[in-house]
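S.K.: Pasting the structures here.
Each value in this text was obtained by applying a stated rule to the coordinates, not by laboratory testing. Note that the coordinates shown come from a computational prediction; the quantities given were computed from them, not determined experimentally. Cβ atoms are built from the backbone, for glycine too; each structure is taken alone.
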Structure 1
Amino acid sequence: MAVSRVLRRLMRVRELEEEQRRLALENANGDLNRLHETINAAQERGRQGRRRMGEAIGGGDLEGRLANMEEMRTSERFSQVLTPRIELQEAVVSERREEFLEKRLERRQAETLIEESAAREALEEGRRAQMGMDDWYSNKLYRESFRAAEKEMPVRGEEPFFLEDFQNPPIE
């Protein structure tokens, strides 16, 4: 008897669930990475605005100073907006990671069940094979002893055969 179809189906379902959770985790990680890239780009724009501000102050460029101040403020606003979103996305990633790990554990448990079932079946098959060999050997010994006894029995006509000898054996 092979590993039950139910266990194999369970294993397949667990694999699919794990795959779905893994994809959801990768998606959430991708979103988190994009948010980090966005905030890093905004912070870089703010640094560039501060650097240009120094140049504009030294050169007396009023429009450049105003544009760079706005660039720095925009960078700060982006950071303020994106920071809570990043924290929220980190929580989502953590939750998705936990779900993925739970499904991986469930899949591994199903694998263990299948492996144990296969091991039990192999052990039982070995036992059946050994019993067959034992029966064969026992029958072989029986046949050999029967043949040996058959050779020792008197053939008709060689010795007188009296039924009474077997019915009333002498008492000693």
Structure 2
Amino acid sequence: MIKVSQYDASLMEDIIQFRVKAYENSRRDQQKKHIWSFDEYDRVATHILMHSDQGDIVGAVRIIDDGEWSLEKYFKFDYDKEKGVEFGRLAVLQKFYNNKRVLFELIYAAALFCARINKMYFYGFAVARFKQALQRARIPFEILSPPLSPYGEDSYLVRFSINEVVAFYSNNVASK
């Protein structure tokens, strides 16, 4: 089940615990996991969460659609903030849940949310492994920067077109 939530202090505690757990099981730099787990932007973000049937979080991503973006602290770029959002803090504990690819479900749910608020693009940092997973899956996105290390490992500034993500999901995931 997918839920969309504005800031909620009690829910945020669950999201932070979930991120810590997900990032501990990743190959991310464990010295920097506190940076990945929480920052001041969580208070102004919308969180897209995928829950298990028991109510546990199995995947999460946040969307910042107003004000300053965390990306701006690390990379200067001509972001289209009128039509775009920052997509970040993607965390997945397991690849599949109920025969659905958690990553695809989160990206699709975030795209639908953005379409509802009239946004056309996601901007975000994709760590090298995430970028490779997106490329293998053939999810459409653009790479906008050379490798950067904003959080202690190689990442790339990327942009997704909401319309392309929805079309990809409809043509490649929903029909299966």
Structure 3
Amino acid sequence: MTSYTYKQCTRDDEPAIVDFLMSVKHELYLPDRDAIKQMMTMIFKQGGVVGAFCGGELVGMMGFFYGEPGQSYHNKNVVFLYVAAIDPAFRLSRLFHQGLRFALQEFEKMGKREIRLQAEAANPYTNKLYGRFAAFLYASKSLRGVPVNTYGGPIDTALNRLDLRRRQRTAAQTQALAIPA
């Protein structure tokens, strides 16, 4: 079983984050290194990054803002997940689930109350994933003009739903392993 570590990244981690985002830039519609650096400057100014590591290497990240960009970051009780990426080799692992739980627990410790996430409207996988722990709030267009769905809700509700799904999966796996009498 692969072991991951998670941490709140600092500006010292920015070069590794930029390199990582360059490796998946086509999936995130990021044009070049300069655009990624500008994005990271804004993220560290208005929020931060949670990084996921395997063997000391960055394999996933979530960049977030305190407050919603569309509301000039006024409500600091809201954490807005702005960009998230996972190395393709780790996408079928528990990395996202564990990383999101870590991030939500950290946000809760900071006194943050709500989470917001956006999924491209044309991406059924991400919409279904976000719908498992957050409620659909509204449809709009991203800054790039791409149709997106925004999900959100209380952080404690998202944590409860993540934990419930984990307990249900563990119970189903236990039942599957039971030997009939």
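S.K.: Looking at structures 1, 2, 3, which one was helix-only ellipticity at 222 nm (-39500 (n - 2.57) for each DSSP H run of 4 or more, over all residues; to 500) calculated from, given that it came out as -33000? Please report the intermediate quantities before stating the final value.
M.R.: On the way: 1: -33000; 2: -10000; 3: -13000.
Structure 1 accounts for this read-out.
S.K.: Can you tell which of 1, 2, 3 yields 7.1 when distance in nm of label points 7 Å out along Cα→Cβ at positions 89 and 137 is derived from it? If you can, show how the numbers build up before the last one.
M.R.: Values: 1: 7.1; 2: 2.0; 3: 3.6.
Of the options listed, only 1 reproduces it.
S.K.: Tell me which of 1, 2, 3 gives 15 when you compute relative contact order in percent (Cα under 8 Å, 6 or more apart). Walk me through the intermediate numbers first.
M.R.: Details: 1: 34; 2: 19; 3: 15.
Only one of 1, 2, 3 returns 15 for relative contact order in percent (Cα under 8 Å, 6 or more apart), namely 3.
S.K.: If log10 I(q)/I(0) by the Debye sum over Cα atoms at q = 0.13 Å⁻¹ comes out at -0.68 when worked out from the coordinates, which of 1, 2, 3 was used?
M.R.: The structure behind it is 3.
S.K.: The value 1.5 for distance in nm of label points 7 Å out along Cα→Cβ at positions 41 and 121 was derived from one model only; which of 1, 2, 3 is it? Kindly include the intermediate steps, with their values, before the conclusion.
M.R.: Numbers: 1: 5.5; 2: 1.5; 3: 3.2.
Derived from 2, not from the others.
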